[in-house]
Structure P
Amino acid sequence: MTFDLKITGAMVYDGLGNPGRRADVGVRDGRIAAIGEDLGEAAETVEADGLSLMPGIVDVHTHYDAQVTWDPRMTPSPALGVTTAVIGNCGFGIAPCPSGLRETMMKNLSVVEGMDLQALLSGTRWSFETFPEYLDFLESVSPWLNVAVFAGHSAIRTAVMGDQASTRETPDAGQMQAMCEAIGDAMRAGAIGFASSFSPNHFGYQGAPMPSTIASEQELRTLVAAMAESGRGVFMMATGPRITPETLGEMAAETGRPMFMSTVLTMYNEAQPEVSADLYARCAAENARGREVYIQTSCQPLSFNFTLRDPYLLLSHDAFDRIAGLDDEGLRRVYADPDFRQRFRENLVQPARGILFFGDWRKIERADGASVAGLAEAAGIDPLDHFFDIALADGLDTPFVAKLFQNDDAGVAPLLRHPSGLITLSDAGAHLVYFCDAGFGPHLLAHWVRETGTLTLPEAIRRLTSEPASRFRIPDRGRIETGAWADLLLFDPQRIDRGALRKVDDLPGGGTRMIREADGLHGVWVNGRLVHDGRRYAALDRGPGHVLRRFDA
């Protein structure tokens, strides 16, 4: 039997949680054709020499919607072991989008996902208006990864309601019908499901709320039901405090579709450690009733890099309502105002639900690692005042890092082992100026397997591959078995890690971003084609990825 590719002498982990076994893997026509010994001849043979071979990582929470139009490689994810990516999360896609609303869509996306606005405006290739046209366009650009796309609430609301999308809570009957029809069109074209956000931290351009965040629960339920009419699809939501596990359980029972929630409330926070544990327990109770409700969880510390020119993690405190649309001079006036600072103090004493920062100034650091609390104590100044004074003295350019969630291993470990959790939340493609969490897979294998022993290697691989593929109803991915697509990752388990952050200036318009490239990675194949060899990207005329349009019910 002749193969297109044969990988020999590898310790093969099937992605299903079974122990590794020494074997060869043969690939033909993009699929795994045989697993065993003495498989026969191949056009190309890779000697693994005892390295470990696993399915490629399935990253179900990314934001490559715009980037993929100018960067079909979807960097840096292939260099970090990812072979399948789901885009359009939280409902922040770019289709449907009538031509007259493109700038509005890009401006909102630049703020809510921390993207370079000039890169979005100058780099995004617009050859589509409808969602089906967007999927066709993705096929024409030949992505290097397999790509699945959510139909997005905010994108659809913007396309249907225009300027009213972020100001009008209740659409009229015609607009509601048009949104349902847009979801139907997307599902028929091959959307993986529907995504939305009620997060109080999701703001668009000049502080305007992202369109979905002002929608009613009734609107949300109607649109999820429209998705379910197709007989398939998953629902993903940045819930914030408005939508509970019980609400998602009701929607799962009504529609028969799996529900996935993402919110910082489910992340371990030393200030309120009981909150995340309670939400996991409530999701487990829903699952025990036969209702699929899962939490998207991060295996990496969640840090927020920001300046007071764009203090996005503080905008959910109502004191910051005053800064919407202000230029630098206006910002400086507000930040120096004692009344503003007093209102912020009051916000911290009585925090609203769903906020990110609770007032622990030990968790806010300058880029040099010095905490605001420590700096204020040394200066004999109240830390809140010192925080604003530091930024004002530096022309609002002071970079701060807020280390708020998932920063304590003892608190995070039970969440990663919880059966109601789904390890993901890379946010790949977003927040590029500040961080790069696209390497969550190598980090799980390095920190939570090799360094802490929290998960075994077979279990960690299952959590990165077959589990997200199965829960998201993606067939024939995330597993090494005969007939499955040959999405493969060859690595050294003693060296694998997410690599160091590196700044590059390769965005359209000359913008900068942070990227990583994994250590201990020796090869990544998508549908049997090498896309990264552990040192560099392959020289390919066209990407081997598939635009995924067919999913299990």
Structure Q
Amino acid sequence: MITKDSIENLKTHLEVVDVISQFLELKKTGANFKACCPFHGEDTPSFVVSPAKQIYHCFGCGVGGDSINFVMEHEKLSYPEALEKLASMYNVSLEYDGDFKKQDLSIITKINNYYQKLLVHNETASQYLKSRGISANSIEKFEIGYAPSSGDTIGYLKQNFLNLADAKDFGIIDNGQNGLYARFIERITFPIYALNDKIVGFGGRTISGHNAKYVNSPQTKIFNKSRLLYGYNLAKDQIYKKNEIIVTEGYLDVIMLHQAGFNNAVATLGTALTADHLPLLKRGEPKVIVAYDGDKAGLNAAYKASLLLSNKSSSFEGGVVIFKDGQDPADMVQGKKIEELNQMFSKPISFINFVIDFIANKFDLSLPQEKQQAKDEAEEYLKSLSPVLQNEYKVYASSKLNIHSDSLNIERYTIRRRKVNLTNADISELEIIKTILEKPEFLDMVLNTVDKSMFETHFVEFEMLLNDRDNTALRELLLHKDIKIYSQEQLKSMLRIMLINFYNKKLIKVKYDEIDNKIKKQQMRKIQENIIRLKKGELVHFNLN
């Protein structure tokens, strides 16, 4: 069993908002964060995460607990499994009592090394990769391998005294009518990494004419294809640096795009883009480019992805790139059409335009009945957008359907004009401002702790607070019942969150600044120390140096 001391040590590294945000998209609401509950269906968020109390609670279904409870429930893991997952995520070592045997996670890495060595000696597999234009550097970078016959894989496991039960748990082998068999047989293999940079499964491409051209590892306690993106482990730094992610359909597309310099490319694992992918896509809030084939399956997948990414609850920036004439990104790289790819990725079709175009093209608009169906579908889609976007795209939709814009029956919103914008408000910022208005003795503490530029949404209102308190907008804020007033301890907690967000962004910026490596390491170490102190409850003052 895992020792109590190491469990307590792990808990000191866990911050409930950070943990849960790796699985859900959280939105700050006052001192807390909110999301739609992942444990029961709902449209209105009732799942609340409290950074002050380090717990979560759903006011809809009643579930709640700490970081460990969440990972257990969300990932369907036992208590020890949840501890091991969190320890891996936060690079914390766990200690075990002498009578406990930990599963050997390294078995997947050993199998991957075995597959890589076999590729060198398999002429058919090597020739296929060469024919697709994949370089030796890419083979090494993506650790491409070759899975032999079932008997050879099982023989390797036995000869190297690797635990067969572990190999089965991790989807390498399974039991059949005739005994054990390997999951990947005579296939080119592509290792799939999780966020913790550990291999959790494989994709495999047949070279023996099997009906299933591509297969993935089965669902296991460490592998869920709906929450993983192939190549993300290699692309993540560039995604942050470029503030852009290219999502493709296949392994070879990712490999060839990286080979051509588009090293922010990833792929879904033989499945459509789903809501489970959104927390991963949201990391760093990059522009998302969906790059799919122009066949029927690719267009349908791009349509579903655009619906998901343009919804008012998601609202990603980016758009769609469709490859026509039977080409895909890998083909274009092989054909040395790099500049053409650059132009395509720089001018994607917006998600909303793509959805409206798709709906219009799906129906024969010369037939009244089909035109009505198109109108109904367009209306339903527009209602899923924010009020501003509804109005913006209403005219475009009506022109594509060749109908009068007034005939589109979408909800009409009236947004009151007010100097303090509560329509797209950052409630926590407004609560800090209102607290100072009510309790001016807290102003010095705020100014001594954070910089005014950290008020990203309500900088103007904060400037009013400093220079013109007798202002109509601020009086309106004082009377707004939904904006609460903090106690001193609550205010300190929110200032810590503001500082943590600031230092996290600064950490990414410093990481990619072109400065002396020694200075960069010093700055990054100082920032990380400040974040740790803040997470422990210490109010570290804002410091740019």
Structure R
Amino acid sequence: MKRKLLLFIHIFIILSLPLSCGKQPDHRFLKIGLHEEPKTLNIWLASDANSKKILSLIYQPLYLRDPETLTLVPWLAAGKPEFHPDTISYTVRLKPAKWSDGSDVTSKDVAFTAGLIKEFRVPRYYSSWKFIKKIETPDNHTVRFYLEEPKAIFLTRTLTSSIVSTKEWANIAQAARTKQKPLKALINHKIEKPVGCGPFVLKKWRRGTYVHLQKNRYFFGLRQNIGGRILGPYVDDLLFKVYGTSDVAVLALKKGSIDIFLWGIQPGYIDDLKQQKDIQIFYSKKSALYFMGFNLRSLPFSDVSLRRAIAVLVDKEFIISRILQKYGTRMDSIVPPGNRYWFCSDVSRYGEGMDRDDRIKTAYHILQKAGYTWEEPPVDGGGRVVPGKGIRLPNGQLMEKFTILTPPADYDPHRAMSGMMIQEWLRALGMPALSRPMAFGALLTQIKGRHEFDAFILGYGRLSMDPDYLRNFFHSANDKQRGWNMSGYKNPEFDRIAEKSASEMNREQRKKLIFKMQKIIMTDVPYIPIYNPALIEAVRKDTFRGWVETLDGIGNLWSFCQIKPILN
């Protein structure tokens, strides 16, 4: 018995050594804090940030943006695409690569991916692939894409889509075809262990607690020079730990329980983190849009005058200075100003430079001219601003209470607080507005799935550098369940210009069309752009080094292929 006890103590001491010794072991977990766990590992369903972060390390595209220049560099592809104008086709050659199950990545996998997206009309992908007329695979490493017509987005959107394994998805697709709703069956299929060709593979997902990824020994980029960088990965394991709130995650970062919190740090934490000698803070620009949207499918927000009046009342400067604590920039178009080539500054800039009284007076006159009336107007006979009460629509109907849906404060305090402030600004004009926080998943279902809402505050944290998302967000064809046109905006002129912009191969001519689209949207205001927050990230600088800074922060694929443990 005594011998067994001594053996147990000996084993315990050995297992405890890595935690108590000053020297770190060669093999290390990179521990990553997540605000929420991923919703799914099905790439066709994944739309939340955490699912996409994890899947981006597993499934890979043909081309990836360079972190410094943001130009496209060959990733899974072996070189630049070759354009053949006589046949409107592109030829892409693949690097030698294997899937995580050891089978070869071939041109047939690329063709299969395209066919799957087109056949099932997979949301978020279909618009980038539907114009592909046919694909030829003359050999295992050559793909030839034939387009129905020239498309500007082929290079920037189609070729940056992730490729999936035929072996993994063929049987899933076949089973989905037998269902009454094939697309639903495809995107809701539970993926237990994704087969990818990226730097990491799934080891284990313990729901509600952590996701464990391991180095993919078949990763095609291992020890290769891509984009001027010798790639790893140089760590063997990634452990994504779910914390639920920023308070708990930031405390874990300070204590060393995690090496990075893969979520934007709120400004309120910065002063404290600056005092921590082993923590480094990164400040990055974002290609992002945080906005207020309306349901244009019915009154009252089907009236453009009401939307313009609200745009005047929303004090963006206040939100940026007081809520974001100056860690952000004002947005006046759907395209962020940091995307300099595509950003149009010549748009309607509602309420710019106005104080509170001027905003109320201007909004009052917009609505009064449109036929709105009040029991007690917000501007009295002497031109003074007073509390408004009992606003009526142009048809004489009393404006009913309406709700501004926002994410909860523990998910995003900026949007939650912005909703509260906008509620008060609208009430000053007599509008019966109510800001209501809602769990994020339920919020998306209400807005994107059911279309049962009045107004909302949401954000796109990572907009593509190609502004074709303007077409996706507002084209009338996308006003459908789970479609990108959440507001139900319809404008035939916008649709025409948007379709033309997607096909225009001349970059300068396309820029003119994109500018027109921005002007139309900011005249009709289905969305009110509010702000683009700075991305603030924090890491332990005593455990890992080599984070790659780029637009949208350090939590990118390049970083996970470059970071190395610090061995004391």
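Every number here is computed from the coordinates shown, using simple stated rules; none is lab data. This structure is a prediction, so every number in the text was calculated from the model and none was measured.
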Parent structure of the calculated result 23.2, 78, given that Rg and Dmax of the Cα atoms in Å is the read-out and P, Q, R the choices: P
Answer label among P, Q, R for the case where semi-axes √(5λ) of the Cα gyration tensor in Å, for residues 122-281 alone, calculated from the coordinates, equals 37, 22, 19: R
Label whose coordinates, when relative contact order in percent (Cα under 8 Å, 6 or more apart) is calculated, return 18 (choices P, Q, R): R
